[in-house]
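Take a look at the structures listed below.
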Structure P
Amino acid sequence: MQQKNLNPTRIAILADTHDVLLPQVKEILKSCDAAVHAGDVTDERVMDEMRGLTNIYVVRGNNDIALGYLRRTLACTLAGISFLAVHDRRDAGRQAAGAQVVVYGHTHKYAQKVIGGRLWLNPGSCGRKRFGGELTMAVMTVADGKILGIEKIVIREENV
């Protein structure tokens, strides 16, 4: 008999931090086992700070000129769930076929939709306020290769 994982894995999903790591975002990252960042970090200092908080998987966004070493797409498996991370959803292409979850950013707007049995998740932006929208990110809870839940988190105004 296979033993079930009694300790679910928490995965932060974020994008578009744009050279800032807000206090609430830092606290969430510290509480997670890993994080998938869909690009536009823009600053090596922020990358280093995130690396010190959790295991981070990051792709290059259109504003990541200083972080040219990052790949445009990244496939990884976390807690039995296969992810594909891209900055712009259009960059997912055929690689999306191998992923259970596609994480993307760029629009700064939260979106969560299952298409063809695959979850497409844009956590929005959790850096600087831009385009008049709210600041958001997500935390996915996973156990035994199954997604138990996804929490959309709105970053509080007093932290901006």
Structure Q
Amino acid sequence: MRKFLVVLDDSRECLNAMRFAAMRAAKSGGGVEVLAIIPPEEFNHWIGIGDIMREEARERIEVHYEVFAKWMRDRQGIEPELVIREGKAVTEIMAQIEEDKEIGLLVLGASSDKKGPGPLITQLMKSVANFPIPITIVPGEMSKERLEAIT
């Protein structure tokens, strides 16, 4: 089964990336893998405190993920998978794609901010010529209706 990999974060544009991935997966018989990445700098504390912070970060991610997962199950009939990794975003995305050969497409949401599409897209574009799979960038301001029409 081909999977759509989508990155879960706290950005507004993440919502459209999730919607797009779920709708495309539902219409094409694919799956959705949701990747959450915990940055390494969050845990540069004493070991005990770092462990507590890591566990709290994982709990926040799982709660955030469950909102999207419920929508995917209820509205799209998709049972997404959650993967949580720790490290630098681009490195962990590449590692996940390398480890899971069923991933066929990376879906990212683009910010409409005047500063640019967002740090993750900006970083990934530097290596796009050598990227192992296609990348779909979904405009963060695209309406639900337009997303439904194009998927």
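We did not get these values from a lab; they are worked out from the coordinates using the rules stated. Note that the coordinates shown come from a computational prediction; the quantities given were computed from them, not determined experimentally. Cβ atoms are built from the backbone, for glycine too; each structure is taken alone.
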Looking at structures P, Q, which one was helix-only ellipticity at 222 nm (-39500 (n - 2.57) for each DSSP H run of 4 or more, over all residues; to 500) calculated from, given that it came out as -2500?
P
Structure responsible for 2.2, with distance in nm of label points 7 Å out along Cα→Cβ at positions 60 and 100 calculated and labels P, Q on offer:
Q
Using the calculated result 1.0 for distance in nm of label points 7 Å out along Cα→Cβ at positions 36 and 68, pick out the matching structure from P, Q.
Q
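With P(r) over Cα pairs in 10 Å bins from 0, in percent derived from the coordinates and found to be 11, 40, 36, 12, 1, 0, which of P, Q does the value describe? Write down the numbers at each step before the final one.
Values: P: 11, 44, 35, 8, 1, 0; Q: 11, 40, 36, 12, 1, 0.
Going through each structure in turn, the value belongs to Q.
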Answer label among P, Q for the case where Rg/Rh (Cα atoms, Kirkwood Rh), for residues 52-107 alone, calculated from the coordinates, equals 0.97
P
So relative contact order in percent (Cα under 8 Å, 6 or more apart), computed for just one structure, reads 25; which one of P, Q is that?
P
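For structures P, Q, calculate FRET efficiency 1/(1 + (r/R0)^6) of positions 92 and 132 (r between Cβ atoms, R0 = 30 Å, to 0.05) and state which one comes out highest.
Working: P: 0.70; Q: 1.00.
When FRET efficiency 1/(1 + (r/R0)^6) of positions 92 and 132 (r between Cβ atoms, R0 = 30 Å, to 0.05) is calculated for P, Q, structure Q comes out on top.
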